[in-house]
Every structure is written in structure tokens, then in C-alpha cells.
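Trainee: The structures considered in this document are given below.
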Structure P
Amino acid sequence: MIDLYYWTTPNGHKITLFLEESGLPYRIVPVNIGRGEQFNPEFLRISPNNRIPAIVDNAPADGGDAVTLFESGAILLYLADKIHRFIPQDMRGRNLVLQWLFWQMGGLGPMAGQNHHFVQYAPEKIPYAIDRYVKETSRLYAVLNKQLADGRDFIAGEYSIADMACYPWVVPHQRQQQTLEHFVHLSQWFERLRLRPATIRAYARAKEINTAPVVDDASKRVLFGQDDASVR
């Protein structure tokens, strides 16, 4: 059984996508990040960076004690290695997937996240910041579109953790001021993933967990006011 510490964010969705695809038994432990539950001592023992998602694998492959992990990319890689699925077993294929997984972790996620912040949540509209991150999101969409332009159905050939990592960050494309139809191959890939039964199940779980997905003033103080004092 996998215990998934989760909230309904793109990074959280990555892991429910994997778990629904794999059929691994799991239990969701909601962590309402808008109400500060990520600072609970019990959660910090699993995720010292006070971020979701995190997992506890109560039945690791080595038969030893439970394994805890934080960081969504590390979790995806761990789970793929655990069941030998969604990542190629050959060296070249594996490294192709890893490149795109790290591309999402280091590029698409952080840049789209800043896009969300300055477009949607910043208390004052800063044109330079909005323009900077909307353009960078557009550039990254174009990079992914180009990768998909050779007729492949998925980012690294077969469906993999690279697709699971990227898809949730493209779901809010309208909030990111992106027109998906401008990226033909990316748009086709997005529809393929959107219609997968496991994707439908994963996003249905999200609606069960968070019935009021609104970032209100109290949430903003928690989410956007952290500094070193939050870690002490």
C-alpha cells in the first residue's frame, strides 16, 4: 500500500496519474496546503521541504522498512523502478525519459508556476513579470511541441513518467495565457492523455478531495508568504 500525501496541484496530479495507471493500491492522505497543513510535524518528517506530494511505500521492493519520498520527479522515478513500467529498461530509452522528466522539473513546472503566480495571484499586476513568464511558458510549449512533431504519440515514444510529469502542467494552459491550438502536436498529445481512463480517474479523485479549489486571501498568506522562518 502506498500512502500518498496529496493536494490538488499539478505536482500532486502527477502521482495520482501514475497510481491510477499502474493499479498499485494507494491511500490518499489529504494535505490542504491552503490551510497550512504542510507544516504539521507529522508531514514534515516525510517531506522536509513542506511541499506535496510525498509518499510512504509500506511494501518496498527490498522487503525492508517503509520508504518515504518527497519531490514529485523522484517519486515518479521510484515508482516506475518499483514496478518496471513507464520507464524503458534499456539505457538509451531510460535516459531519454529522464531528460524530459528533468526538463519538466527544472523548466516547465517552475516557469508555468511563476506564470500562474504573476498572472493570477500577485497583489499587483507587474507587466514585465507577466510578459516574462507568459513568453517563457510559450517557448517551453514550443519545445515540447517540436519533440512531438515526428509523429510519436508520447514524449519519449512509449507512454512514460515523462508524459505524467508534463501533462498536469499543460492542463491549466488557459490560465497560463496559452492557446493550445497554436501547438498542433502538443494539442494532439494533450487530447490523447486527457482521454486515457487513468487520467479521467485521477482527476475525478481530485474533485473528491478538494471540493472548493479556490485560492482565497487566507490561502495566499500561507502559500505566498513563506521565508526561512517557515522552516525553523
Structure Q
Amino acid sequence: MIDLYYWTTPNGHKVTIFLEEADLPYTIKPINIATGEQFAPEFLKISPNNRIPAIVDRAPADGGEPISVFESGAILQYLAQKTGKFLPPDLRAQVEVMQWLFWQMGGLGPMLGQNHHFSQYAPEKIPYAIERYVKETSRLYGVLDERLANREFIAGNYSIADMAAYPWIVPYELQKQNLDDFPHVKRWFETIKARPAVQRAYAKAEDLNTQPTVSEESKRILFGQGRRSASE
């Protein structure tokens, strides 16, 4: 029913978590971003920003032609609306979920991504950039910790907001963070990590990607992109 164009990144994990949690049938279409498969013309028709994940729903709720969706947050929202799961119907509860989903998309993901880039992948170690993004990571962890101080999950009940945020916390050690400094995040993190669907989602990643994603050649592809293609 669902074709998932996927690679083993935090944004990719969000969607496999949802699909496993909702028990939706899906087929993984691997897009190896380290070798430039995200620039293939057929993939760009589905994901014009040349990023994973993307989906094609071959049985949309309206019974019409297949629907393609790119951007992980949009995919989570689409799937939640399709299934009626992990996004509450109540207006106020739905607002809570959506604002934290957008918090992840606009803040947590991009800032932690810059943390990863400057601390691990940049050819030149720039102390200012590393400090800037490590501190911003700590700030965002603090925001999340305060949010979780009096609720089990980000929006009360387990939702797409949790599925969006969790994969970005998984590499906390690489982000130079100590979960003991954020006890509410740590409790939430361990709760989600123990969910069978989350474990199944990460097992699929281990089966798919057995090689390091980043090499000198893949850095050229991943971080040296011009207007459109990896060859430019």
C-alpha cells in the first residue's frame, strides 16, 4: 500500500516508526544518499528537494490516484490523518501535537543536524560553530525536558510529535549531551526505545545499511551539493 523511499537517517526513522506503530503494510525503496541516489530523476519526481524520506500511497483514502508526499513532518501528518492514529481529533489536543511537530521540524532537527555536521563531518573544526550548535542542542534538550516534566509524552498521549523527536535524540552522545542532565527526556527516551514498533523500525535500518554512510566521496555528495546534481 505504501512505498517508502528511505535511508537510515533520523528523518527516515520517523516514518518507519509510524508505519510499524500503525501496522500499515509498506515496501522500503532504499535511496542510498551516500552514493547520490537521491538525485535520480525518478526520485526527484516524488521528492523535488532531493531528500529522504518520501512516500507514495497507492491506496489513498479518497480512492483516487496514488499520492506522493515528501518532507518527514508532512508524511507523519498525512499518515496520521489517513489512519486516524497518533493525532487526536480534538482541536486543542491536535494543536498541541502539531506545534511540537513543527518545533522538531523547524528547530530540533536542523540545529542538531548542524551539531552533527560541524562536530563530526566538517573538514575544518571551527570552535565557534561547534560551541554554537552544541549549546543550542543543550537549549533544545532543556526545552524538551521542561515540556516532559509533567506529562508522559510530548503532547500528553503518544503521538507523531514523539515519533518526530525521538530519532534526533538517539545520537545524543555524538551531540555531546548527557541524558542524566535531562531526567525527563531520559525517562521519555527509554520509554520510547522500549516500544516494540520502535525496535522493529530500527532493526530494519540495521538490515539495510551495514556500511558507514559518510566517507570522503559521500561527503562530496552530501555536503557539496550545488543547484541540483551531485556532479556539479
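Taken together, the values in this text are just the output of simple stated rules run on the coordinates, not laboratory data. Note that this is a predicted model, so its numbers are computed, not measured. Cβ atoms are built from the backbone, for glycine too; each structure is taken alone.
Trainee: For structures P, Q, which has the highest computed value of distance in nm of label points 7 Å out along Cα→Cβ at positions 141 and 181?
Mentor: Values: P: 1.2; Q: 0.5.
Checked P, Q; max of distance in nm of label points 7 Å out along Cα→Cβ at positions 141 and 181 sits with P.
Trainee: Suppose FRET efficiency 1/(1 + (r/R0)^6) of positions 45 and 165 (r between Cβ atoms, R0 = 25 Å, to 0.05) works out to 0.50; of P, Q, which structure was it derived from?
Mentor: Working: P: 0.50; Q: 0.25.
Corresponding structure: P.
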